[in-house]
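Structures follow.
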Structure 1
């Protein structure tokens, strides 16, 4: 079904939605799965109804670990530190935020302005505006 682990399985409008570490989201028909009949080696080939991939401009595929449906869009959580906005009609994926990958190992918070500095396992040091929830540098 995917080239890697499946991290998300959802059911919506008589379709299963799967997503995973390969950066693909695929829609599967419940009726096709339910009516499938195996050949003599007990294998069934079922093609997805549709599939899309999410990747950065550099061609790095998302490692999808969660998806939440909004009003005509999906929010897609990427283990590589991104939060994606995926349109339901055009399937255009845009990065909403870029967080750290892995655990934050240390943080320093300013007592005079709305800023903090974070260091994480991914080797990145980020300066954050914690009121606007966005990295500054």
Structure 2
């Protein structure tokens, strides 16, 4: 089941912190690599999916670490709850990727939809919360 819609950046997702926004855009690009792998011919599916998932995993760890350092440096009071969201995401992704390279493209579609929905919701709600807090704090 092919999914034609790629994730796209929307300026409503801006946090106001350039480095974080660039990282979010890169995450969207990497998630779209999962989409590309998912729609590849069957002979290329496993290799493409493995490569996309490796990039996703590596960059997700990097981004979450950078974001959490930034929140700590700015004394964001809800960092523990935010970190738990990150950990839950990593756990879910880790569990799913164990079998995804052997799975069929339908499983790839379900995973892609999960990734996109989670990331866009996380940026729009949780990341906006810390960004608003830090922005307000810096203005006072």
Structure 3
């Protein structure tokens, strides 16, 4: 009923459509594995169950909470309602200081203890990420 050219076009279009669907599926799966969610200390305290995925915790570095050992830094992130203790091994950014905004990326050990693999403070002293500003309630 259909000619050879029409059948060939239909097969070609079906292959292109299948390729596009497969590509979109693979891209979405890749993104899903690499997503890192942001949470404030108050959101962490209200968690029902802890997951072992990488997250970002943001807030302000509590005054007089930074303790530096030879290879690690201990400090407290606060959103002025709740606090979380953070341990980080490595060099901190130059703008990392008490009373300044910070975002730490890493893993929760429990609702009070966070092990950071990365400290994000690559901004000037007046900038605050929108997520942190919203979590702090525009303080």
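To which of 1, 2, 3 does the computed value 11, 34, 22, 10, 8, 8, 6, 2, 0 (P(r) over Cα pairs in 10 Å bins from 0, in percent) belong? Can you show the working numbers first?
On the way: 1: 11, 33, 28, 17, 8, 3, 1, 0; 2: 11, 42, 30, 13, 3, 0; 3: 11, 34, 22, 10, 8, 8, 6, 2, 0.
The read-out was computed on structure 3.
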**Q.** relative contact order in percent (Cα under 8 Å, 6 or more apart) - structure with the largest value, from 1, 2, 3
**A.** 2
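Output the label of whichever structure in 1, 2, 3 has the greatest value of distance in nm of label points 7 Å out along Cα→Cβ at positions 18 and 50.
Values: 1: 1.9; 2: 3.9; 3: 4.7.
Once distance in nm of label points 7 Å out along Cα→Cβ at positions 18 and 50 is tallied for 1, 2, 3, the winner is 3.
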Q) With helix-only ellipticity at 222 nm (-39500 (n - 2.57) for each DSSP H run of 4 or more, over all residues; to 500) derived from the coordinates and found to be -26000, which of 1, 2, 3 does the value describe? A) 2
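Values in this text are rule-based calculations from the coordinates and carry no lab data. Everything quoted here is computed from the prediction, not taken from an experiment. Cβ atoms are built from the backbone, for glycine too; each structure is taken alone.
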